[in-house]
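*Asks:* Several structures are given next for inspection.
Derivation of every value follows stated rules applied to the coordinates shown; laboratory data play no part. Not measured: the values here are computed from a predicted model. Cβ atoms are built from the backbone, for glycine too; each structure is taken alone.
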Structure I
Amino acid sequence: MTVLAVDVEKQLGTLRLAVRFKAEGGATALFGASGAGKTSIVNMIAGLLTPDRGAIAIDDTVLFDSARGINMPPYRRRIGYVFQEGRLFPHLSVRQNLDYGRRMSGRHRNPKEFERIVALLDIGRLLDRRPRLLSGGERQRVAVGRALLLEPRILLLDEPLASLDVAHKREILPYLVLLRDDAGIPIVYVSHTAAELRRIATTVVRLDAGLVVASGGLELLDDANGDGLD
C-alpha cells in the first residue's frame, strides 16, 4: 500500500505551519477553518510551495528533504491535483482536456485506462463538449479524470466542491465516493465542511492555526456543523 508521509514546517506571514501526518489508502481529510493552512499543505506536497524545513515522501521516494537538499520539481512527483474550480482549458474539448496532462508528462496513452476512468466518472457523453457547456459538477468530474489519467501515486483534492451549489455537490459526491473506493491510491481531501467529509473521508487530520490538533477517525467531525448536504 502506498504511503504518503508529511513532516514539514513553513512560516507564512503570521501563520506558522508545523504539520506531521501520514496518508495511506482511502481518503485522508485535512479539516479545519479557513486560514488553518490546508491548501498550503497540499501545495507543499505538490511542490508548488517549498517548506522551510522537514521532509515529504511517497513510500521510498523522497519528494522534499531540507536536511538532504532534495526538492523534486512538481512535474516529476506523479501527483494528481484537482483545484477548487477545475481549471479546464476552455478551448479544448473534454476529451482533449482529459488527455492534456498525460501528454505533457510524456506518458504513453492507455486506451483501456482512459475508458475505465471515463466510465467511472460517467463522462462518456461529454467527451466532445467544451467546458462552457458543462455544469459545475461535470467540470469537476472531468478535472478529476484528467488528474487520474496522469497515473498518479497520490491524488490531492483541494475543496473540489467549494464552488458548487448544494444540488451540484449532491451530484458529484457519489462519484467521489466511487473514486475513493476504486482509485487504489491515497487521496488527500481538503475541506472545512464536515457534512462533505462524513461522506468521503476515512481518516481525519484536524488543523487549527497551522498545527495538527488531532488525527483519527470521523469522530473528529462530531462537534462540527453541517452544511445541508445530509
Structure II
Amino acid sequence: MIESFEKVIGYVFNNKKLITEALTHSSYANENKSKGVQFNERMEFLGDSVLSLVVSEYIFKRLQKLPEGELTKIRARIVCETSLAAVANEIELGNHIRLGRGEELTGGRKRSSILADGFEAVLAAIFLDSDFETIKEFILRIMKDKIDEGVNGEILIDYKTKLQEIVQSKTKNKLSYDIYNEEGPDHNKTFFVEVKLKDLVLGKGKGSNKKEAEQKAAKEAIKEAKF
C-alpha cells in the first residue's frame, strides 16, 4: 500500500512509519487499540501549519501589492477543506487511507473532511521525513493548480448562485436541478445532475453528493453558454 502511494505522490519515505501513521484514521486506531496503532490527528496539526507557512510565503512574494487582509482571504481559499480534499482525490489518498469498518461502510473514503485532514497529515509526514525545502517544493508542485485558482479567485465560487443571477437578469423562468442517474451502492453513490431552464438542459455534472453534482452542472452551464 505504501509503495503504490509513494509512486502516486512522487516521494519515497525513508521512515515508513511516518507515512503509515499519516494514512491511519482514528476510526482504524480505535478498532485496533490492543495493537497500539497511532493515528494521524497530531500530524494534521503539524501539516496544517506547514501548509499555511508555505502558501503564505508564496502569495506574500507573488502578490506584493496586496494588504494583509486580502492575503489572508486568498490563503483561506487555498487551504480550505474543499481545496485540500480535491487535491487528496487527485493523489488517490482515499484509496490508501486506513479506516475503521464503520467509516468504510459510510463512505469515509470520499468524505471531504477525512481526505483534507489526511492530506495535511501526509504533508507533515514528508516534512518530518525530510526538510522544509523538500516539503515546500512538494506543496508547490502538488497544489499548483489550486494555488493558482486561489490567487485568481476561482476557488469556492458558488456556481448555482452565479447561474441563478445570470438567468434572472434575462428571464423570469426558474432553473431546476434534476437527478437523472445514480451509480454505486447507497454508502458510496455517484449522482448525475442536469440543470434545466424550462425544458432546455443547460449543463450536466456528477459528484459524490447532490450538492457537488449541482455545482458542477451549474459551472458547465455557465461555461457552455458563455454567460
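*Asks:* Taking percent of Cα pairs over 20 Å apart, for residues 24-95 alone for each of I, II, which is largest?
*Replies:* Evaluating percent of Cα pairs over 20 Å apart, for residues 24-95 alone on every structure, the highest lands on II.
*Asks:* Of the structures I, II, report the one carrying the highest value of distance in nm of label points 7 Å out along Cα→Cβ at positions 80 and 184.
*Replies:* II
*Asks:* helix-only ellipticity at 222 nm (-39500 (n - 2.57) for each DSSP H run of 4 or more, over all residues; to 500) computed as -9000: which structure among I, II?
*Replies:* Computing helix-only ellipticity at 222 nm (-39500 (n - 2.57) for each DSSP H run of 4 or more, over all residues; to 500) on every structure in I, II gives -9000 only for I.
*Asks:* Still on this model: One of I, II was used to compute log10 I(q)/I(0) by the Debye sum over Cα atoms at q = 0.17, 0.23, 0.26 Å⁻¹, for residues 64-151 alone, and the result was -0.77, -1.15, -1.28. Which label is that?
*Replies:* II
*Asks:* Now, a different point. Ranked by relative contact order in percent (Cα under 8 Å, 6 or more apart), which of I, II sits at the highest value?
*Replies:* The structure with the largest value is I.
*Asks:* Please compute distance in nm of label points 7 Å out along Cα→Cβ at positions 32 and 160 for structures I, II and give me the label with the greatest value.
*Replies:* If we compare distance in nm of label points 7 Å out along Cα→Cβ at positions 32 and 160 over I, II, the biggest value is for II.
*Asks:* Of the structures labelled I, II, which one yields 2.5 when distance in nm of label points 7 Å out along Cα→Cβ at positions 144 and 208 is computed from its coordinates?
*Replies:* For distance in nm of label points 7 Å out along Cα→Cβ at positions 144 and 208, the value 2.5 is produced by structure II.
*Asks:* When mean count of other Cβ atoms within 10 Å over residues 104-111 is calculated for each of the structures I, II, which structure yields the highest value?
*Replies:* II
*Asks:* Looking at structures I, II, which one was distance in nm of label points 7 Å out along Cα→Cβ at positions 88 and 216 calculated from, given that it came out as 4.1?
*Replies:* That value comes from structure I.
*Asks:* Where does the value 0.80 come from, among I, II, when FRET efficiency 1/(1 + (r/R0)^6) of positions 48 and 192 (r between Cβ atoms, R0 = 25 Å, to 0.05) is the thing being computed?
*Replies:* Traced to structure I.
*Asks:* Same structure, new question: I, II: which one has Rg and Dmax of the Cα atoms in Å, as calculated, at 20.0, 64?
*Replies:* Attributed to the structure labelled II.
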